[in-house]
Structure P
Amino acid sequence: MTEGENLVMALVDRTCDPRVIVRRSALQVLSNLITAFPSSYRRSILLVLRQHCLDPSSLVRKQVLLSLTNVLSAVPPYDEWQDDMKEYYEEVEESWLRGVLPQICDRDTKVRGKALEYTWNILMGRTSEPPNWRLIRKMEILRLLPFLSEAVSSWAEDKHSLGKDIWPSIRDYLHGENQYPAWLLLCTLSEHTDLPDASSVKDHF
């Protein structure tokens, strides 16, 4: 067994430590290792990170939400994926969706807030960029759309102009290769907020 593998095993053991600060630090280092050396990652590390999204400590849960979001943010755009890295990138996406997204319903308000913040940053990004259609499509495959609805509901409560702000990002994608996830997002949005020009939606049918 290599020194690197011994290090990973030791860190994984630390994630089960009864002390919150030890678990939190070990998980942070593990996520940094994945980001720094993606080609030598271990699927078990992603699983450990995902499992700790349900850690008893809210401090640990917040750390893991950030860690998984950082790992996902380091994944390049889909058209830049290398064949030998596709499996890793797909597993990172699924780990984020199954780990971070459900914490929108966390019992701790601060954890919920972080989950909503990271979900917005990953899915919606900047208003000048299109939403993350790939992940929205994947949500349906993984049956996670109820969490998207919960997220949109919370965003709409905090920002009454949500429909007006997001509509331009959706409108141009209601036809073409991303029309399916665009309609999914539009339908979810319409459940919780008013669209600025609902009548114009008919033009896209």
Structure Q
Amino acid sequence: MTTEEKIAEILLNIKAVSLNAKKPYRWVSGILAPIYTDCRLIMSHPKERRIVIEEMEKLIEEEISRDMIDVIAGVATSGIPHAAWLAEKLDKPLIYARKEKKDHGKENLIEGKLKKGQKIILIEDLVSTGGSSVSSIHAIRLGGGILDHQISIFTYELEKSKINFKDLKVKAFPLTNFSTLVKVAVDKGYLKQGEKKLVLAWKEDPENWGKI
């Protein structure tokens, strides 16, 4: 079993994936979708969250190198728990980035200590359009951090997210993806053929699917 299949199966087993064609889910980006993946549920499953962090660690060793990372950063708020567990496992400092400055206190955009020139890896739970990660990348770079890599648990593989990361010259590493999730869901009986056709039709044109 590949890493992609393993993580997809975890998401399905903990019921993190929901389908509703009659009443589509509206994402923060405004996109309507018949599918919703809630990676935040992993927090409540100790065994599964350990597997996720172990796979993130393995990915870093194979694709990036631990020596190329000074600080682990989480995308507020859903990326923070996973970033914290990974930072603990790698014995690295932790920071997190807000979408906008607080309107009180020190009005920080970055929480935690970030020094100019430090190499950062960004942790996100889920990528749809990539908007949340983009905001964090800008904030961290504005604060002097060097950020070239991002890890997420799941990506919908939308073209907009690929363009966003490419424009920022950030290499994104998802543990699993929409294509694998659909395949595993069908193989394991979580998804019927009619439902598969529905989500694949949405994937072809997500921005206009709900308007049809």
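Coordinate-derived values only; no laboratory data. Only a predicted model underlies this, so the values are computations on that prediction, with no experimental measurement involved. Cβ atoms are built from the backbone, for glycine too; each structure is taken alone.
Once Cα Rg over 2.2 N^0.38 Å, for residues 146-193 alone is evaluated on every structure in P, Q, the highest one turns out to be Q.
Which one of P, Q has helix-only ellipticity at 222 nm (-39500 (n - 2.57) for each DSSP H run of 4 or more, over all residues; to 500), as calculated from the coordinates, equal to -20500? Can you show the working numbers first?
Numbers: P: -20500; Q: -11500.
So the calculation was done on P.
Name the one structure among P, Q that relative contact order in percent (Cα under 8 Å, 6 or more apart) of 21 was derived from. That value comes from structure Q. Source structure of the calculated read-out (distance in nm of label points 7 Å out along Cα→Cβ at positions 82 and 162, 4.0) within P, Q: P.
When FRET efficiency 1/(1 + (r/R0)^6) of positions 18 and 130 (r between Cβ atoms, R0 = 41 Å, to 0.05) is computed for each of P, Q, which one produces 0.35? Spell out each step's value before the answer.
On the way: P: 0.35; Q: 1.00.
Structure P accounts for this read-out.
I have 14.9 for mean count of other Cβ atoms within 10 Å over residues 10-17, calculated from one of the structures P, Q. Which structure is it? Attributed to the structure labelled P.
Please compute mean count of other Cβ atoms within 10 Å over residues 26-33 for structures P, Q and give me the label with the greatest value.
Going through P, Q one by one, mean count of other Cβ atoms within 10 Å over residues 26-33 peaks for structure P.
Source structure of the calculated read-out (P(r) over Cα pairs in 5 Å bins from 0, in percent, for residues 98-177 alone, 3, 14, 25, 27, 19, 9, 2, 1, 0) within P, Q: P.
On mean count of other Cβ atoms within 10 Å over residues 114-121, which of the structures labelled P, Q is highest?
Evaluating mean count of other Cβ atoms within 10 Å over residues 114-121 on every structure, the highest lands on P.
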